[in-house]
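What follows draws every value from the coordinates through simple rules; no lab data is involved. Everything quoted here is computed from the prediction, not taken from an experiment. Cβ atoms are built from the backbone, for glycine too; each structure is taken alone.
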Structure P
Amino acid sequence: MRYFYEMQPKLIKCDISDVQQLANLSLETFSDAFGTQNDPDDFEAYLTSAFNSEKLLSELENPNSSFYFVLLGEAIVGYLKINFDDAQSDIHDPNSLELERIYILNTYQGKNLGSWALEQTFQLAKKSKKQYIWLGVWERNQKAIKFYERFGFKKFGEHAFFIGSDRQIDWLMRCDL
């Protein structure tokens, strides 16, 4: 797929010096995506545990996890997180790559940057000689499910995902390379 932008997007790998910027971006994008669909107390509890600097720093220091900023010009417009091997949340298959997070800021949505970032994920997986990419997506997020299906992802299972004390179901989806 070809994308046309005034400025070519770039994928830049994050390091520990990016932790505060990553925390701020994570909080903003996750809140924009799901804040109104969840109980405020459960949601706040999740945000506090999942996106605090200490938690993100430990994830950045894991050699089997990588965060990447999506840049458009000098602006950071989104990010993604990929996991290999034991850093994966479920599968732990050395032949796979988990796309744990992919988020684009609201003001940049509708510009195919999510598609571009997903294509970059495919390239990272191929470069790492992986056989497939898998991810979890909230069963109620039909827009995201349709997005992934357009790229060839298919549901292969489910797992529980907790927002605070609220047990939700994520579809596990996979795309063979």
Structure Q
Amino acid sequence: MTIELSLGQFDLDAFGMMEHKQLHKYRFLSRIGMFSVVREDAQSAMFSLRYAAQLLKNTNRSLWMFPQGELIHQDCPVISCEPGIGIIASLIDDCRIVPVALRYELLREQRATCWIKIGGPLMFNSGVAIREITAAVSEALMSTRNIVRSDAISEDSSMYRTFLKGSMSMEKRFDRFTRR
């Protein structure tokens, strides 16, 4: 979904950071800009964070990552970012971080709808403490996640647009078939 957003919707030169074991499993993703991080090895993790900062510094590139360090349930009460997001931002002179929340729902159909909310950008200049960056990103992610959750529960899609459509759900197919 993030690749479709980057390329299809925003025409961004995008990269993504993911766990080494996941990238090893899905190696084809490295061909579209994904690179790995080994969180369990501090030296290797720092190498990946420096690489990410080098990719972004003085460019219009974007980097997709789960700054909490892992995939978490969409209704997890707290999103706590790892310091990596703050380290990357501190290695870049001027850094813009945009929180994005994804939510999957089954709303009146037997196929999932993916709701995506893009929050307002956070701007960080050099000299901001890593802890401050990490805390601000955690808060922004929770706020963005809460908005998309509320919109999905109330089925208020007025602030969203469809940019990718899958096949028809089973019940719509059945309804179409029975009308014939």
Handout entry: Entry that produces 0.20 once FRET efficiency 1/(1 + (r/R0)^6) of positions 45 and 165 (r between Cβ atoms, R0 = 30 Å, to 0.05) is calculated, selected from P, Q
Key = Q
Fill in the blank from the handout: Working back from 4.5 (mean projected area of the Cα convex hull in nm², for residues 21-76 alone, computed), options P, Q, answer is structure P
Exercise for the section: For the read-out mean count of other Cβ atoms within 10 Å over residues 69-76, a value of 16.5 was computed from one structure; give its label from P, Q. Expected result: P
